[in-house]
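**Q** Each structure below appears as C-alpha cells.
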Structure I
Amino acid sequence: MLSASDKMKDEFKNAIIDAKVSRQAWDLPKVLENLKEKNNIKDIVIIHLGSNYKINKQKFKANLLSLESKKIFLINCVIPDPWEEQVNTTIKEIAEEMENVEMIDWYAVAKNKKDLFYKDATHPNEEGVKEYINLLKTELTKHLKKGH
C-alpha cells in the first residue's frame, strides 16, 4: 500500500492513509489505537498486511473485532515469499467468517504479472499502482452500489 499511497491520496480525497515500510500484521493493534486516538477511523477500513510475514489468524481477528461497526476490506498479497499462501488463505478465511469483512483479491489481478512490479516482485511499479487503485475503486464501488 505504501508504494500506492500518493496516488491513493489523489484518488480517494477523504481517505486517511497510514502506510509504513516493513509493517507487520502484529502492528495492527498499535496502528488502530493511534488512528482511534486521532479519530481517524472512517466507516470503511482497508487493510493490506501480510507482505512482510505470516498472519496469526486468531490475533488478527481479535484486532478486527474492535472495528465491528465498520466495513473492513482485507487485501491479499502477491509476494515471492513462502508465507504468501498462508497469508492469503488466512485473509480469505477471515473474510468468510466475519460478516463485516470482505477480501479484495489483489492476488487474482496481479499474480504472475511481472510487469506490474519492481524487481522485488512485491511492490507495484507505476503500472502496478494503477492496477491496484483500479481494483480498490472497483471493489469499493461494488460495495457502495450494494447500499452498505
Structure II
Amino acid sequence: MSAGSFSQIYIHIVFAVKGRQSLILPVWENELYKYITGIVKNKNQKMLCINGVQDHIHFLIGLKPSCRLSDLIREIKKSSNAFIKEKGFTNLNFEWQEGYGAFSYSHFALDNVISYINNQKEHHRKKTFREEYKEFLTKYQIEHKDEYLFKWLD
C-alpha cells in the first residue's frame, strides 16, 4: 500500500466442522479460538471477535487489502485442524468443511456484528446453523442452490 492509501475492510467469516459434526467442545474451544487469533495476527490482520458453537465458528477480522482472504482461510483451516489433532482434543477425525461464508460490513455495523458473534450460544438455542446460514445468503443476495449448499450438512 502506498503512503496515501487507507482502508477499512471488515469481514465476518463463518465455517463449519465437516459434516456439521458437533466436535468443538466447550472445554477446549477457547484454546482453539486463541490459536486461530494467533494465525490471524501472524498474517498481520486484526481479529476483532471470535466465537461459535460445537459445529461451526464465526469470526470478524479487519483485513488489509494486501491479504487474500482465501489464502488466510486456507491457512486457518489447515493449521487449526493440525492443532486440534496435535492436542488430541477429540478422538474422532476432525476436519473443517470445504468452503466458507464471508460477509463484509461497514465500520458502523461492527458493534452489532461483535454482539451477534459473542452471543452465538444463545442465538443457536433458537435457530439452526442451516437457518442462520440461509439468512446470511438471503440478506446479502448471494445466489445459491440448496441442493449444493447443504450437501455437506446431511
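**Q** For distance in nm of label points 7 Å out along Cα→Cβ at positions 91 and 123, the calculated result is 1.8, so let me know which of I, II that is.
**A** Numbers: I: 1.8; II: 3.3.
Clearly, the read-out refers to I.
**Q** Name the one structure among I, II that distance in nm of label points 7 Å out along Cα→Cβ at positions 27 and 107 of 4.4 was derived from.
**A** II
**Q** Assuming 0.75 is FRET efficiency 1/(1 + (r/R0)^6) of positions 35 and 115 (r between Cβ atoms, R0 = 41 Å, to 0.05) as calculated from a single structure, say which of I, II it is.
**A** The correct label is I.
**Q** Here is a further query. Name the one structure among I, II that relative contact order in percent (Cα under 8 Å, 6 or more apart) of 21 was derived from.
**A** On the way: I: 21; II: 34.
Comparing all candidates, it corresponds to I.
**Q** Still on this structure, please answer the following. Given that Kirkwood radius over Cα pairs in Å, for residues 59-98 alone, derived from a single structure, equals 11.0, which label among I, II identifies that structure?
**A** Label of the originating structure: I.
**Q** I have 8.3 for mean projected area of the Cα convex hull in nm², calculated from one of the structures I, II. Which structure is it?
**A** Checking each candidate, the match is I.
Rule-based calculations on the coordinates, nothing more; no lab input. In this text, all values refer to a predicted model and were calculated from it rather than measured experimentally. Cβ atoms are built from the backbone, for glycine too; each structure is taken alone.
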